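A short reminder: the numbers here are calculations on the coordinates, not readings from a lab. This structure is a prediction, so every number in the text was calculated from the model and none was measured. Cβ atoms are built from the backbone, for glycine too; each structure is taken alone.
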Structure I
Amino acid sequence: MIILLDAMGGDNAPDATIRGAVSAINEVEAEVVLIGKETVINTKVREFYGKSLKDISPRLSIYNCNDTIEMEDIPTQAIKNKKDSSMVVGFNLLKEGKGDVFISAGNSGALLTGATLIVGRIKGIDRPALAGILPSYHGSLVLMDCGANTNCKPINLLQFAQMSTIYMHNTLGIEAPKLGLLNIGTEETKGNELVRNSFQLLKKYSDELNINFIGNIEGRDAFSGDVDIVVADGFTGNVFLKSVEGLGKFIKKSLKESLMHNMLSKVSTLPALPSIKRFSKMVDYKEYGGALFLGVQKPVVKAHGSSDEKLFKFTIKQAENFVKNKAVDQLTEIYESDLNKGKMQEIKAFIQDLESK
């Protein structure tokens with residue numbers, strides 16, 4: 001297996017990508033290819049480790065390219081004009097079968113545009129979406145969509161529900177993951193038009209599409225352990241995601257300050273230190289890697305723009321599991337089946353009728 005890593009993408013590149021790849025290499029079976037400016041990467045590796053990348057591991061290598069897509073670049077123009085950028089080169093290598101999964105922490109819009117235009121959508125999926133993995137009570141939570149599609153239609157949320165269910169069943173081994181629609185209340189009549197119509201769609205077709213829909217859920221119930229998947233449009237999902245990450249940082253920082261307040265609190269903390277470390281690890285979003293871009297023909301993973309060494313390490317491990325569990329193959333098989341094609345045509349007709357009322 002070959003993991004393609006955009007070495008120049010992200011706020012902390014290439015330092016964090018290099019360190020993350022080196023940290024992960026002994027914990028994965030795959031080869032890791034760092035895509036970017038070879039001279040820059042080699043200089044950094046020598047600076048950090050005092051030896052070449054190949055001396056660190058024969059499964060680490062560099063694929064040279066001379067351009068970078070910056071965070072401020074306009075996505076479509078960047079993908080079209082920066083052919084020798086680390087992101088576009090990575091997508092082309094993935095499409096050509098010279099890698100099994102592509103990871104980037106770069107410009108989100110460009111990543112999503114490139115994945116759709118270069119790698120291509122799975123037939124039958126209207127819009128691919130980002131599936132973020134978050135901690136939950138005694139388990140993990142999938143947030144779908146967490147930032148790819150800011151403007152959605154009910155058919156998109158239905159497909160997000162179906163894709164995330166297939167992913168969670170095949171990758172995490174949950175037989176019938178419980179799925180909730182993120183809303184401002186649990187009542188069927190709550191929310192804007194998109195959410196209300198999406199509720200009706202999920203209510204009518206969830207059984208036929210093997211979705212274990214449990215209804216609307218509020219944000220405060222997402223981490224209760226009573227739900228495995230939260231579905232939302234990308235705008236709402238991203239706001240929710242960033243709020244959760246911020247709250248996690250606040251809790252860890254406040255807890256640390258309270259425990260280190262004075263000598264008495266420091267001493268009294270010692271017996272509970274193992275439990276505190278377990279709690280800190282559980283609420284640390286870095287432990288859960290990046291977001292999987294479900295709905296494209298090859299595995300693509302979006303790492304956080306501010307990813308550090310630790311987060312890149314976990315994202316690389318996550319990407320390897322993504323490939324091993326063949327989530328993309330499962331999605332492709334289901335969505336390209338005649339049965340699913342016929343069902344989607346029926347659903348779209350139902351939506352037209354629903355929206356005309």
Structure II
Amino acid sequence: MAGETVKNFALQCPVELPSDQRIVMAHGAGGRLTQRLIERVFLPAFANAPLEERHDGALIQPNGARLAFTTDSYVVKPLIFPGGNIGDLAVNGTVNDLAMCGARPLYLSCGFILEEGLPMATLETVVASMRAAALTAGVQIVTGDTKVVDRGKGDGIYINTSGVGVVEGPFTSPARVEPGDAILLSGDIASHGVAILSVRDGLEFEAPIVSDTRELWSLVDALFRAGIDVHCLRDCTRGGVSSALNEVAQARSLMHQIEESAIPVHDAVKGACELLGLDPLYVANEGRFVAWIPAAQAAEALRVLPEGAASIGVVLDKTDPLVVMRSRIGGSRVVDMLSGEQLPRIC
């Protein structure tokens with residue numbers, strides 16, 4: 001770590017006591033409390049077949065069309081960070097949720113909640129980055145909304161984006177995961193969360209760390225064009241790789257086994273995580289996904305994906321919905337879902 005720039009840095013303990021009476025920050029962290037909130041409040045209230053899939057988006061079929069529909073909100077702090085800002089993050093995140101459903105993204109909506117006093121130049125920077133990200137992803141922002149809240153009530157900008165895409169092949173879903181499936185990771189992990197942390201807390205590391213934010217449809221489309229039978233996809237955002245794996249293991253009731261030595265983490269990110277006491281498996285990403293595919297197609301899938309992608313494990317024929325990691329020294333441990341809040345406000 002370069003310089004003496006760690007001034008008032010403090011990590012919040014990742015284990016937070018469950019709360020049944022009030023919302024706590026960990027309810028938005030993508031881990032155990034998020035799942036509990038969904039199961040206790042939202043699923044009973046809005047129960048329907050598409051929602052029960054608990055996927056990154058819903059498959060809807062009006063008049064026989066096969067569409068994917070998703071929505072997401074972005075409250076990242078700071079608004080601008082190494083490698084991106086809240087604008088391209090909002091576009092990429094919603095495009096990626098559609099891609100995880102096996103859908104070609106087509107149209108987005110965008111809602112802005114702006115805080116009184118926000119510099120117009122900041123808004124223009126964010127909007128320009130959204131335009132560039134949309135062009136890259138091949139989507140159009142076709143409708144939106146703007147609201148302004150009192151000074152001190154909004155952290156500058158909050159953004160909501162919703163998206164519609166067309167499902168051109170099989171709807172990728174946890175229900176299609178099978179024993180023997182290979183578990184692939186599309187690239188190195190944890191860069192986004194560490195990049196956010198470095199700016200928010202004034203940290204400097206020996207090597208620059210930038211967010212991995214990017215659109216993922218082009219990679220998914222490349223897998224489809226190569227004839228890969230993609231069973232399921234999950235992007236590793238809130239809660240990191242751990243939450244993505246645990247969600248699918250629990251939805252399918254099948255044990256997942258991963259190899260610690262196979263999980264790609266850049267040296268600079270690994271060093272930062274060790275210094276700060278973070279586990280890269282729980283740190284958020286904004287441009288990485290996990291794919292479940294037949295083992296016989298794993299080598300071809302890795303040929304299609306960018307350099308740095310890796311096969312990290314396998315789905316076992318055991319109806320025990322755990323994620324178990326074999327360590328570099330031969331031991332094993334359960335990789336549980338995030339219990340509290342490790343890195344707040346990362347998306």
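Quick notes on this structure:
- A value of 24.9 for mean count of other Cβ atoms within 10 Å over residues 233-240, calculated from one of I, II, originates in structure II.
- Structure from which -14500 was derived, helix-only ellipticity at 222 nm (-39500 (n - 2.57) for each DSSP H run of 4 or more, over all residues; to 500), options I, II: I
- Among I, II, which structure scores highest (criterion: distance in nm of label points 7 Å out along Cα→Cβ at positions 153 and 297): II
- Read-out P(r) over Cα pairs in 10 Å bins from 0, in percent, for residues 169-256 alone, computed value 14, 39, 30, 14, 3, structure in I, II: II
- For Rg/Rh (Cα atoms, Kirkwood Rh) computed as 0.95, the structure of I, II it came from: II
- Read-out distance in nm of label points 7 Å out along Cα→Cβ at positions 225 and 249, computed value 2.9, structure in I, II: I
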